[in-house]
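Just below sit the structures, each encoded as structure tokens.
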Structure 1
Amino acid sequence: MYKMVLTRRALFSGAVGALTVAPGLGWPRLAAAQDTDRLRIGMATPPTTLDPHFQSNAPNNAIAMHLFDALVTNDENARPTPCLATSWRPLDDTHWEFVLRPGVTYSDGTPFTPADVIASVERVNSLQSPASYRTYTRTIKAITTPDPGRIIIETKAPDPLLPVAMGRIRIISAQHKDAPTANYNAGRAVIGTGPYLLKEFSQGSHLILTRNEGYWGPKPEWKEVLIRLIGDDGARTAGLLSGDLDVIEEVPFEAVERVAKDQRFHIIRGLSSRIVYFGFDHAREVTPFATDLDGKPLPRNPMKDLRVRQALSLAINRKAIVAQVMSGNAEVATQYLPKGAPGTSATLEPIPYDPERAKKLLAEAGYPNGFRLVIHGPNDRYINDAKVVQAVAQMLSRIGVQTKVEVMPWSVYSGKSNSNEFTLNLMSWGVNTGETSNPLIALNATYDKERGNGSSNGGRYSNPDLDKKLQVATQTMNDDTRNRLLAEASEMVFNDCAIMPLYHEVVQLAARKTVGYRTRNDQYTLAMGIRKI
């Protein structure tokens with residue numbers, strides 16, 4: 001078997017038994033709270049859809065992994081491992097062979113076939129999506145099936161990372177290729193080969209899953225899983241401490257000590273590949289949330305001026321945010337992955353905190369007295385997201401940018417961000433491929449729907465020289481040469497302040513001491529990875 005090696009490098013369906021409602025919360029409660037076959041998870045950010053191809057973000061992807069499989073799956077360290085494909089190998093520069101796992105069936109009893117892979121890729125390419133998965137299928141030219149047990153994927157150009165990309169595409173039954181997203185959200189089209197089945201989905205409230213007894217792989221320990229969608233940190237923590245939950249995501253830092261001192265629980269920590277950053281409006285000549293000091297629209301978008309982007313970045317004390325807002329549970333970011341990872345630059349250093357230099361740059365750009373700015377962010381998606389936005393606003397105000405904050409729930413925010421409705425807004429990206437081509441193409445390549453480039457480039461940054469560099473890099477089969485080219489692309493992105501990096505998150509969960517979990521780089525909380533101890 002050929003395996004792509006990268007050098008550095010949660011839960012629902014079946015019979016759940018009697019359900020009661022937790023007092024005052026409106027969530028279903030598993031009747032036998034201490035049943036060792038039942039697991040209850042407090043998820044911090046709600047999924048926006050159960051359609052595995054509609055909107056690419058971490059909560060959606062985490063839920064989809066319970067219900068649907070991919071040809072290749074990424075382990076906790078983002079290494080590609082066999083799933084619906086037992087092996088894969090390059091036949092030449094533009095053809096990859098995938099050997100399909102025999103004997104796999106969908107939850108409705110229909111067999112898994114090559115037609116399902118073809119249908120899944122075609123659906124990804126045709127679906128109108130606010131955050132498309134076409135980043136991962138953009139190089140695919142054709143899929144052929146020499147026999148029922150194999151597929152050959154032909155790419156438009158050499159694509160050394162195709163197996164990694166295929167790990168992001170969930171395989172659906174071909175009979176549901178044309179099902180609208182509404183059918184998935186209603187559960188009618190949630191027919192997968194994954195380790196769990198969907199029993200119930202209440203948008204913004206909870207999901208219930210049961211173990212797929214016909215699953216082809218190792219069966220999860222838990223027969224039944226309840227996932228409560230709890231964006232409020234205090235409520236999520238209270239659910240754990242009261243015994244209503246077994247595991248919770250994103251433990252608020254102010255609660256860590258209390259949880260750790262309670263002999264019933266333990267804190268689980270790990271490194272993350274997620275970078276938190278601010279995105280700029282690079283596209284519009286006049287941007288909606290930057291005005292002069294009288295509140296009148298500015299004649300030109302200040303975010304299009306490199307000096308302004310540099311000034312805003314120099315005004316941010318990243319060390320203070322890590323130490324005070326994140327309580328030390330983060331690492332200042334210089335680029336998409338920590339230095340030393342594939343595709344990273346050895347020359348990019350942390351951006352210094354230099355408000356005086358920032359003021360001079362603003363003056364040079366024609367804003368000696370600053371301007372007014374509204375910055376946006378979610379209030380239930382990233383760890384301490386609203387607090388981070390507020391902290392950054394205060395720092396920008398110190399250099400003369402009169403800053404106002406507007407935050408909103410992720411369910412509202414994500415669509416607005418993907419539609420480029422903001423001027424400066426908080427975002428993040430989980431680099432789940434273990435190397436930098438994925439964020440560079442998705443976030444910084446010039447938006448091109450047909451080619452699948454810039455699929456999450458909400459600010460519409462565009463740099464033709466970067467596009468050329470990425471095209472060459474992603475077609476380079478030699479790992480060392482490709483990583484050198486990606487490092488050069490990283491320098492282009494961050495030296496040009498295409499985005500404003502802040503920090504890498506640390507994964508932090510809390511659980512009953514009777515359960516354990518090995519954290520993942522992608523920060524997904526997966527029921528099949530939670531074990532009894």
Structure 2
Amino acid sequence: MTAPGKIDRKDARLSLVHIGIGYFAVFLGTLCGVLQGLVRSGGFELPPWLNYYQILTAHGVLLALVFTTYFIYGFFFSGMSRTMGTLSNAVRRFSWLGFSVMTLGTILATIMIVMNEASVMYTFYVPLKAHPLFYIGLALFIVGTWISGFALLAHYFGWKKKHKGEITPLFGFMTTITIIMWIIACLGVVSTVLFQIIPWSLGWVDTINVELSRSLFWYFGHPLVYFWLLPAYMAWYVIVPKIIGGKVFSDSLARLSFILFLLFSIPVGFHHQLVEPGISTFWKFLQTCLTFMVVFPSLMTAFSMFATFELAGRAKGATGLFGWFKKLPFHDVRFLALFLAMLFFIPGGAGGLVNASFQMDEVVHNTLWIVGHFHITVGTPVVMTFFGITYWLIPYLTNRKLTAGMNKFGKIQIIVWAVGMFFMSTSQHILGLFGAPRRTAFTTYGDHPDALRWFEGLLVNQVTMAVGGVLLFISAMMMIGAVIYLWAGAPQSDEEEFPIAETAEDALQTPKIFENWWIWIGTAFVLIAIAYTIPLWEIIQMAPPGSQPFRTW
């Protein structure tokens with residue numbers, strides 16, 4: 001019998017294995033990242049058996065796909081078990097099956113990258129062609145996530161069957177939205193990998209429709225960002241209020257924001273293809289408009305979080321306009337990490353508006369600006385939130401204690417990460433405005449004056465970017481050390497909790513329509529059909545002859 005508020009040991013083991021593999025990916029991925037920064041600075045050369053695009057691919061796949069996905073599922077399994085009851089044996093078996101398929105795919109893809117048979121970067125743009133096993137590995141990875149996702153949905157619907165008429169716990173509702181969005185979004189990448197890329201890579205067909213493949217990838221690629229972000233938002237909405245001694249500001253607002261993410265995060269992929277031919281301006285314009293709709297749930301989240309901060313501070317006696325700010329527990333790494341993550345997301349969101357604006361995207365497209373934006377929106381809000389979660393989640397899962405010493409160590413680790421990301425992402429944004437390209441190793445383009453400015457700037461240059469990368473690597477290694485200590489070295493204790501906040505007493509009652517999935521999933525598919533049916537049909541009907549495969553490494 002599991003004690004109230006504690007997790008079943010079998011559920012804990014399931015979560016821990018996912019989190020452990022995720023952090024192993026962090027070790028390898030950040031190592032590849034720091035090597036990239038050193039190479040681009042011009043002061044470091046890779047050994048002859050390793051090439052820049054190989055480590056660039058490994059960095060993207062290991063951190064953007066492997067770490068995030070494994071950690072998210074580990075977080076989901078533990079949170080669903082905590083808020084909606086112990087997982088059933090059937091749910092657990094399917095979850096382990098999903099884990100096994102996902103891990104097999106990860107191993108296959110990683111082997112191909114290590115063998116330099118898949119140096120195509122994590123977006124694997126065609127007509128660059130990797131080894132077929134790389135694409136088969138990616139397909140297995142997605143299938144594994146689907147199996148685990150359906151297991152979580154089964155747990156949700158099992159709870160609903162036993163609790164008819166009750167509102168789902170907020171964590172469970174948000175998990176369900178995220179999984180539904182993920183499954184729908186993956187339809188694009190699964191389609192291009194299974195029906196285009198694998199037959200093409202095996203030589204069964206000679207050419208591939210490049211525009212169609214990229215469009216199907218970005219149908220998946222943009223909601224992928226929200227697959228990373230929504231678990232971070234879950235922690236902000238559900239966990240932060242408990243840590244600061246407050247309550248969820250509005251359960252209804254939180255649920256509505258996630259519904260809006262489901263509706264507007266998928267039919268917007270063309271804003272990643274604004275400079276590509278073959279897609280008419282009308283469809284690019286339509287999807288750009290839908291892109292700006294995603295701003296609203298983000299602003300709702302910001303409003304809700306700062307309202308939570310202020311109400312909690314004033315309940316503790318804060319006075320004056322900003323007196324509540326002094327009442328926030330910055331001494332607690334569980335809060336500090338998430339608060340800094342929120343602050344970094346403010347400029348990150350502003351940069352996203354630049355990328356989605358056609359005229360401004362013309363300036364920054366395929367420059368280091370995009371890399372800086374990616375790191376400041378994923379490498380900071382998402383990763384720092386996951387770090388902050390880790391400091392209490394692993395002790396909760398292992399029956400250990402987050403000691404005062406580890407709390408201090410964690411604050412240093414988080415600050416080092418924040419400083420490193422500030423230097424690296426700021427340099428990338430500014431260098432991008434000066435035209436420094438992305439996806440390239442060190443080059444001065446024949447000592448062209450414009451290119452030399454990328455290395456000779458007084459404060460912001462490629463070396464500054466490399467310094468930031470080194471600090472990030474140091475912070476990542478500190479985090480790996482913290483994970484090992486919290487897993488196996490911290491004192492035994494059963495006091496660590498999975499913090500779930502209650503809703504404020506004066507909040508409005510949550511409308512039951514929010515859990516009418518026929519409405520929301522149906523609306524999502526209608527928006528997708530409007531945004532994609534005609535342009536994809538045109539891309540297929542008016543396609544050029546297609547491209548032969550290329551290997552450029």
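Taking distance in nm of label points 7 Å out along Cα→Cβ at positions 203 and 267 as the criterion, which structure among 1, 2 has the greatest value?
2
I have -22500 for helix-only ellipticity at 222 nm (-39500 (n - 2.57) for each DSSP H run of 4 or more, over all residues; to 500), calculated from one of the structures 1, 2. Which structure is it?
Derived from the structure labelled 2.
Identify the structure, out of 1, 2, from whose coordinates distance in nm of label points 7 Å out along Cα→Cβ at positions 115 and 243 was calculated to give 5.3.
The read-out comes from structure 1.
Quick check on the output: 3.1 is distance in nm of label points 7 Å out along Cα→Cβ at positions 299 and 355, derived from one of 1, 2. Which one produced it?
1
Between structures 1, 2, where is distance in nm of label points 7 Å out along Cα→Cβ at positions 315 and 331 highest?
1
Only the coordinates and a few stated rules stand behind these numbers; no lab work does. Computed from a predicted structure; not experimentally measured. Cβ atoms are built from the backbone, for glycine too; each structure is taken alone.
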